[in-house]
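Enquirer: Next up, some structures in structure tokens.
Coordinate-derived values only; no laboratory data. Keep in mind that this is a model prediction, so the values were computed, not measured. Cβ atoms are built from the backbone, for glycine too; each structure is taken alone.
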Structure I
Amino acid sequence: MRRAIHQLSVSAAYGDAIGNEALQIRHALRAAGHESEIFVELVDPRMASEVRPYQQYREISDPDNLVILHYSLGSKVSALAREIPDRLVLIYHNITPARFFAPYNFGLARDCAMGRVELASLRGRCALALGDSEYNRRELEELGFEPTGVLPLMLDLATFDGAADPIVMGRFGDERPNWLFVGRVVPNKCFEDILRAFAYFQRYVDHRARLLVVGEHRTFAPYYDALQQLVGRLQIDEVHFAGHVTQAELNAYYRVADAFVCMSEHEGFCVPIFEAIYGCLPVFAFAAAAVPYSTGEGVLLFEDKDPALVAETVALVLEDDAVRTPLLERQQRTLELVSHERVTRLFMEHLHRLGV
């Protein structure tokens, strides 16, 4: 057995991008002959068989071990990472700026602010600090981490080849145009801007259009309520908030959609964009935070959120094959940036830099 390489993370949530990446990394490490386990603070019962409580890591801690810390918020896990003698590699998934959360959830806003302070405290502790986008790597560099690098998220897009929920397909799989966004209903994702653009599209382009929003919306109930009020003020209908869905339901939403529209102002990577690309949907996104970096600017990016501009651009792409086809071809090339083979190779190259 080669050197032990373990992972620490705040949580293991079912369907979560960071949790899925940890599983992919563990698979790659075990395939290369390394002993590898995942240790977490919070665990979804559906993931319990895949991970271990973080407290147990002290039992196997060793200076010869390499530990990969997934960092997205300050936690007891990152405090443990500072204390143990093991060599440490940081994978930084970014922290949403507190200003987005402060009007709706002061406690989470405080945790985000403290998470950024705690991140800086790891500066001298890491043998290597990786961002899962160039945007995140630059933030690490600005904080004084060195050496730094980029490791895109390890995605398992083949899961979207599975069965699609027949109820969703039957309800939305008709000739009406469907806008789609997938992501938690939280303020940094700026759903209000999607609603305003969709309102223009429904009013002036196609009154039959629907907006499908897939993502958990209970955490920020006041924000969700504000969005519902905005729907009323804009006098739009056919806005469907699906909440948290199964994999089969998610597969169906991607298959019935015609356009993926993202107006988020803060993403550390934005996995759903790549899911949409994999599903051959034209992707429209606001050029903010990590999105231009993680996509290699391979999707259609807006510098301006003017509702008419967004809606008319979506309409043009949906109506004109001469515009849509080259966009879809460019997007498919973007998928090469996150291919399993490429990301696994980059991961192993980063390990070799450390003499592993």
Structure II
Amino acid sequence: MKLSDLKYFAAFILPICAYFSIVQTGAWSFLNVIVAFGLLPALEMILPLKPENLSEEEASMKNTQKFFDYLLYINVPIIAFLIYTFFTRMPLFNGWIDWIGNTASLGIILSTNGINVAHELGHKKSKLARFAAKILLLPSHYMHFIIEHNLGHHLNVSTPEDPATSRKGENIYFFWFRSTYQSYVSAWNIENKIQKKKGRGVLSLQNRMIQFSIIHLLYLGLIYFYFGTTGLVSALVFGTISFLLLESINYVEHYGLMRQKKANGKYEVVTHKHSWNSDHQLGRIMLYELTRHSDHHAKSMKKFQVLDSHADSPTLPLGYPGSILLSMLPPLWFKIMNQKVEYWTAA
């Protein structure tokens, strides 16, 4: 491990900000929101891009180092601690302003350090990694993500068959509803087919979607039992914020990029040209290189610490936080991005 690898500790800046948001009141309860969608995108507009890649020797060495795995696993107790802190501090919230700020702050963390880390762990083969991924997905109401993303999204990305691929001209608000609903249905369809191939009925307790549903209901039931209606509503809201942020990331990652269908009816192979890339250095580090999404889709089992940047990958005009904010203004997003889609489609 090199000293430069310690840069990934920056991924814990937002959890630290979330903690201070939760234990504060008034405007301070919005600290994490301000940092994630104010300070971070502003800094990314100023700081230079970091498109450099590791040498083959460096990549080979980093690929086997457990340090990077530990950085992911530590997010499990961090997320649990922040949720526990939120609920135990909830009686001290000073009205709706505190509740909104703290709920939004926690929702952001459940996306950046919850779903995002679960995404990385879910691509690993070990049972421990996949178990940790499911724990991280639970408070976001998105345990089905581990099925649909790995067995659906990566197969169908950049085609009309993929719920998580946003179409050119589709605004983000419509995409939220479409992708959320279709991804959930897709996960059921995928898992039902798996169970049928194994000779089981779709209502079998071996069906992971049924397992996830039971676990999710138990999770919400326990929150209601210990923290009442306010706790239950809070859990539903911060979980919804987190998965809508995930879907916002999906929106900017794949907007308008489509694979061509060949004469035999099959789509061309996924390459690093079928996802939007970003080399804005803060986003790269704080999101565990998620922003090098082009290389991730080209080689889905590649670990985050060795992902490459490709000069001929479609490139976002802003980092991920800034792009999400831009997408919230559909006319401006379309004006900027539709031209880029046309350019990269023709390239």
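Enquirer: For FRET efficiency 1/(1 + (r/R0)^6) of positions 124 and 284 (r between Cβ atoms, R0 = 30 Å, to 0.05), the calculated result is 0.90, so let me know which of I, II that is. Intermediate values should be presented prior to the final figure.
Expert: Working: I: 0.10; II: 0.90.
The structure behind it is II.
Enquirer: Next question, about the same structure. Could you figure out which one of I, II the value 20.6 for mean count of other Cβ atoms within 10 Å over residues 28-35 was computed from? Can you show the working numbers first?
Expert: Details: I: 15.6; II: 20.6.
Of the options listed, only II reproduces it.
Enquirer: When helix-only ellipticity at 222 nm (-39500 (n - 2.57) for each DSSP H run of 4 or more, over all residues; to 500) is calculated, the result is -12500; to which of the structures I, II does this value belong? Please list the in-between numbers first.
Expert: Numbers: I: -12500; II: -18000.
Attributed to the structure labelled I.
Enquirer: When Cα extents along the principal axes in Å is calculated, the result is 60, 56, 45; to which of the structures I, II does this value belong? Intermediate values should be presented prior to the final figure.
Expert: On the way: I: 64, 41, 37; II: 60, 56, 45.
Among I, II, the structure yielding 60, 56, 45 for Cα extents along the principal axes in Å is II.
Enquirer: Any idea which of I, II comes out highest on FRET efficiency 1/(1 + (r/R0)^6) of positions 84 and 236 (r between Cβ atoms, R0 = 30 Å, to 0.05)? Each step should come with its number before you reach the end.
Expert: On the way: I: 0.05; II: 0.95.
The maximum falls on structure II.
Enquirer: Here's another thing I want to ask about it. Looking at structures I, II, which one was FRET efficiency 1/(1 + (r/R0)^6) of positions 52 and 92 (r between Cβ atoms, R0 = 30 Å, to 0.05) calculated from, given that it came out as 0.85?
Expert: Working: I: 0.85; II: 0.05.
The structure behind it is I.
Enquirer: Quick check for you: by relative contact order in percent (Cα under 8 Å, 6 or more apart), which of I, II is greatest?
Expert: On the way: I: 14; II: 23.
Answer by largest value of relative contact order in percent (Cα under 8 Å, 6 or more apart): II.
Enquirer: Out of I, II, which has the highest value for distance in nm of label points 7 Å out along Cα→Cβ at positions 12 and 260? Don't skip to the answer; put the middle values down first.
Expert: On the way: I: 2.7; II: 4.8.
Top value of distance in nm of label points 7 Å out along Cα→Cβ at positions 12 and 260 goes to structure II.
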